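Some structures are shown below for you to check.
Laboratory data are not the source of any read-out in this text; all were calculated from the coordinates shown. The structure presented is a predicted model; accordingly, all values stated were derived computationally and were not measured. Cβ atoms are built from the backbone, for glycine too; each structure is taken alone.
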Structure P
Amino acid sequence: MLAGVKFRNPVIAASGTFGFGLEYRQIAQKLGGIVTKAITLEPRAGNPMPRIAEVCGGIVNSVGLENPGIQRFKTEILPRLRNLKSRLIVNIAGSKTDEFVQIAEMLEEDQITALELNLSCPNVREGGVLLGQNPKLVKNLTSAVRKRTRKLLIVKLTANFVDPAVTARAAEDSGADAVTVINTLFGLVLDENGQPLLGGRTGGLSGPAIKPFALFCVDRVAAAVKIPVIGCGGIMNGQDAYEFLCAGAKMVQVGTANLITPDRSWKIVRELAVICRLKKSVQFKKVRKARCKK
C-alpha cells in the first residue's frame with residue numbers, strides 16, 4: 001500500500017533500467033510496478049557514446065534522458081501498456097516547472113497509477129539534479145504539478161550535495177504523496193590516458209557501491225517525513241530489499257540489478273517473501289514500530 005494505492009508486492013523496477021516494460025513484459029507483470037524511462041516534453045537524443053562504464057561495485061551511466069518525447073509516448077507506447085497487470089508509474093523530466101506541468105496534464109489516462117518527478121538525474125545539463133538540490137524549487141515544482149494532476153505523485157530526490165531530508169520535507173509540504181530516495185551519485189570515469197571515458201563526461205554512479213549511503217538517506221528521510229519513502233540504491237537481492245524496508249522504506253525500486261539480469265526484480269520479490277516468512281515478520285514489525293516512535 002502506498003498513499004492509499006494497493007500494490008501486489010513492494011518491488012518496483014526503477015526508471016531507466018527496464019525500458020517501458022515492453023521488452024520484458026512477462027517479468028513486469030509480476031512486479032509491484034514499473035517506472036518508465038524518463039519522458040520529456042520534446043524528444044531527446046541523449047548523450048554521446050559511450051554511455052555506461054563498469055566500475056568497482058557498480059556502473060556509471062551518462063545516458064542523458066534519451067526518450068521519444070511525450071507525444072510519441074502517448075500514441076505509440078502507452079497503448080501497448082494498456083493490459084499491464086502491475087502498476088504503471090511514469091517518470092517525467094524537464095528543465096523548468098512549465099515543462100513538468102505540461103507533461104503531467106497530458107498523462108491523465110486511467111492506466112497510469114502515478115507520476116514520478118525526476119528532480120535528481122545527474123547527467124543532464126539543465127533540470128534534473130539542479131532542481132532537486134534546491135528545496136524552494138522542489139517545493140514550487142511539486143506544488144505546481146500537484147495542482148494539475150489527480151495521480152499519485154512521487155518525487156524522486158537527489159542526495160548529491162544536499163540533505164535529502166530537507167528536500168523531502170519540501171516535497172511533502174507541497175502535496176507529494178511519496179518520495180523516492182535516492183537516485184545515482186555523481187561520478188567521473190577516466191580512460192587509460194586520464195581523459196573522461198563517457199560521452200557526457202560525467203555520469204551517475206549506481207549499484208552495490210552506493211547501498212550503505214542510500215540506506216543512510218532512507219533512514220534519515222523516513223524519520224523526517226510522514227509520507228511514504230520508496231528506497232532505491234544498490235538493491236541486488238532480497239536481503240538488500242529487506243534492509244531498506246527495515247530502514248523505513250515502504251517499497252523499494254530495483255535498478256542496476258535489472259541491467260545485469262533482466263529477471264532480477266522478480267527474484268528479489270521471491271527472496272524477500274522467503275526472508276519475511278523466515279523471520280515471521282516479527283523483527284520487521286518491531287523495526288517499523290520503533291521507526292514510528294521517532
Structure Q
Amino acid sequence: MGSEMKDVDLRVSIGSLNLKNPVMTASGTFGYAREFEPYVNLNRLGGVVVKGISLEPRAGNPPPRIVETSCGMLNAIGLENVGVERFISEKMESLQGIDVPVLVNILGDTLDEYREIAKCLNGVPGVAGIEVNISCPNVKKGGVAFGTVPEMAASVTTAVKENSSVPVIVKLSPNVTDITLIARAVEDAGADAVSLINTLIGMAIDHRSRRPQLANVIGGLSGPAIKPVALRMVYQVAQAVSIPVIGIGGIESTEDVLEFMLAGATAVQIGTANFVNPRASEEAVDGLARYVAEQEMDSIRELIGGLILS
C-alpha cells in the first residue's frame with residue numbers, strides 16, 4: 001500500500017491543521033495512543049485524539065462501567081484520566097517523535113477549569129490541537145451540560161480560544177433539540193472546527209436481577225447503532241456552519257468514512273470500532289487510498305459535501 005499511498009491525495013485541512021488523510025481516532029477509545037502501537041502504525045493515521053484530560057486526575061465511576069448493547073456499547077467510564085500535569089510530563093513526552101498530529105481532548109466542570117487546562121497545554125511540544133468536550137455538567141449551573149445551551153457552549157469556546165495558540169475543535173453533544181444552534185454558537189465564539197457526535201445517553205437493565213447493568217445507571221451509547229443519527233447531524237451542521245466538520249459515530253469501515261464525507265465532513269474519527277478491531281483506523285486509510293485511485297480522483301477533498309440530492 002505504501003506506493004499506492006504516494007499516488008493519491010488524501011490530505012485534508014482542519015483550520016491551520018494539515019492532516020495527511022481524513023482518518024483520526026476518537027477520544028476515549030484509543031487511550032493515549034501508544035497503547036495501540038502493537039496493532040496500528042500510528043504514523044499512517046491522519047491524527048490521534050487522546051482520552052479526555054481534566055485539570056486534576058479522575059478515578060472515574062465504579063464498575064461495571066461498560067456493557068455491550070445491540071450494535072454498540074454503553075459506557076460510564078466517568079472520564080478517568082491522569083490529569084493535565086501528569087499528561088504533559090508522561091503521556092505527551094512519550095508521544096514525541098510520532099509523525100502525526102496529536103489532539104488533546106479536554107474537559108471541565110467549570111469555565112475556569114477549561115481555561116486552566118488550555119493554559120497548561122499552551123506551548124507544550126507535540127500538542128497540535130485541542131478538542132473541547134462540552135458534554136460535561138457545569139457544576140455552577142446546577143449540572144446543566146455546557147453543550148446543551150448555546151451561550152454556555154460559546155463561553156467555553158471563548159475561554160479555551162483565548163488561552164490556546166493551536167486550532168480549537170469543539171465536540172458537540174447530540175443530546176439537544178437542535179444541534180445546529182450549538183454549532184453556530186461555537187463558530188461565532190471562534191471555534192476552528194466542530195466534531196460530532198458525542199455519545200447518546202442510554203441505559204441497560206438486567207431483567208433477571210432487575211438491576212441496571214451499569215453502576216452509574218445511565219451511560220453513553222456509541223457504535224454502529226448511532227451512525228444514522230450521527231450522519232444526519234453531521235449533514236445538518238455542515239449546512240449550518242462554514243468551519244470544518246469532523247464526523248464521529250459508528251464509523252468502522254471505509255464505506256462509513258465515505259458516507260460521512262459526502263454528508264459534509266472534512267475528516268472523521270473512529271472510536272468504538274477500535275475495541276472490536278484495533279486496526280480499523282489504518283484499514284480505513286488503506287480503503288480510502290484504493291477508492292481515490294479506482295475513482296481516478298485528484299483528491300479525497302472532492303468528496304466533502306458531495307451528496308447528490310436530485
Structure R
Amino acid sequence: MPLVLEQVSHAYRSGPQTTVALDKVDLTVRDGELLALIGHTGSGKSTLAQHLNGLLKPTSGRVLLDGQDINAGDANRRALRFQVGLVFQYPEHQLFEETVYKDVAFGPRNMGLSDAEIDARVREALALVGLDFGEISPRSPFELSGGQMRRAALAGVLAMRPRVLVLDEPTAGLDPRGRDFLLEDVQRLNRSGTTVVLISHAMDDVARLATRVAVLEKGALAMEGTAEEVFSQYDRLTRMGLDVPQGFKLARLLREGGLELAERARLEDIAAELALLIKGGDGDAA
C-alpha cells in the first residue's frame with residue numbers, strides 16, 4: 001500500500017511568529033517508485049520528509065501508511081520508523097559506535113532481533129551498499145573515507161529492511177567517485193523493490209534516477225510528473241529559482257537550432273535520438 005499525505009500542513013512557531021513550512025500538500029508515494037522531491041531552499045522538502053516517518057506531526061492533515069493514520073493515538077510510531085527509514089543530510093554525523101559492525105547493528109538490535117538475525121542483517125546491509133564485510137565491519141567508522149562513512153550510515157538504515165527509504169540530499173559534500181557509488185546503491189535498491197524518496201538539488205541525478213518528480217514551492221506542491229513532464233516547464237522552474245538538467249538544456253538548444261528532438265532530460269536519451277537522426281531515423285546509414 002502507498003504512503004499518502006492528505007492536505008498536510010505544518011507551521012513552525014518561534015515566539016509570536018508563525019512560519020508555514022507545508023501548505024495543504026496532497027502527495028502519494030507509490031509502492032516501488034523512486035520519487036524525487038525538488039524545490040528551492042526553504043520550500044519545505046526536509047520538513048515533508050520528516051512527516052513521512054512520524055518525526056514531525058502535521059499541524060493539520062493526515063499521513064497514511066497502508067491506509068492507517070501514522071499519527072493516530074493508537075499508532076505505533078516506533079514500528080513505523082522500521083518501515084520508513086529516513087537518512088538525513090550528512091548522515092555520517094550520526095555514526096557513533098566503536099565499530100562499523102556495532103553501528104549497523106544498532107537498529108536491528110533495537111528491534112529485538114536475535115544475534116544471528118542481527119549478524120545476517122549487518123552482512124546483508126553492508127553488501128547492499130558495496131562495502132566489504134571482512135574489511136569494513138571491524139573498523140572504526142571514523143577511519144573511513146567520506147563516501148564510505150555515508151554508505152555505512154545508509155547500511156545502518158537498510159539493516160532494518162525498511163519498505164520506504166527517504167534520502168535527504170544523500171550526495172551532499174561527496175567527491176564524484178563517492179557520489180557515483182552512492183547513487184548506484186540507491187538505484188540498485190530501488191530496482192530490487194525498495195520504494196525511494198530522494199530529496200536533491202542535483203537535477204541531473206534526478207533526471208537519471210527518478211521515476212517521478214514532485215516540485216515544492218513555498219511549502220505547496222507546485223507540480224508533479226515524469227522528469228520530462230516536469231523539466232519541460234523550463235520557464236516556470238526558472239522563476240522558482242530551480243535549474244534544469246544539462247540534457248534538457250542541450251535538447252532545448254538543439255531544437256532551437258532546427259532539430260526535431262523530443263523533450264529529453266537525460267543526456268543518454270538525447271545521444272540515442274541524435275544517432276537515429278544521423279542515420280536517417282530508421283537505423284540505416286544515410
If Rg and Dmax of the Cα atoms in Å, for residues 38-85 alone is calculated from each of P, Q, R, which structure is the one that comes out at 14.2, 38? Q
Taking 32, 13, 7 as the value of semi-axes √(5λ) of the Cα gyration tensor in Å, for residues 182-237 alone derived from one of the structures shown (P, Q, R), identify that structure. Q
When mean count of other Cβ atoms within 10 Å over residues 70-77 is computed for each of P, Q, R, which one produces 15.8? P
When percent of Cα pairs over 31 Å apart is compared over structures P, Q, R, which one is greatest? R
FRET efficiency 1/(1 + (r/R0)^6) of positions 54 and 142 (r between Cβ atoms, R0 = 35 Å, to 0.05) - structure with the largest value, from P, Q, R: Q
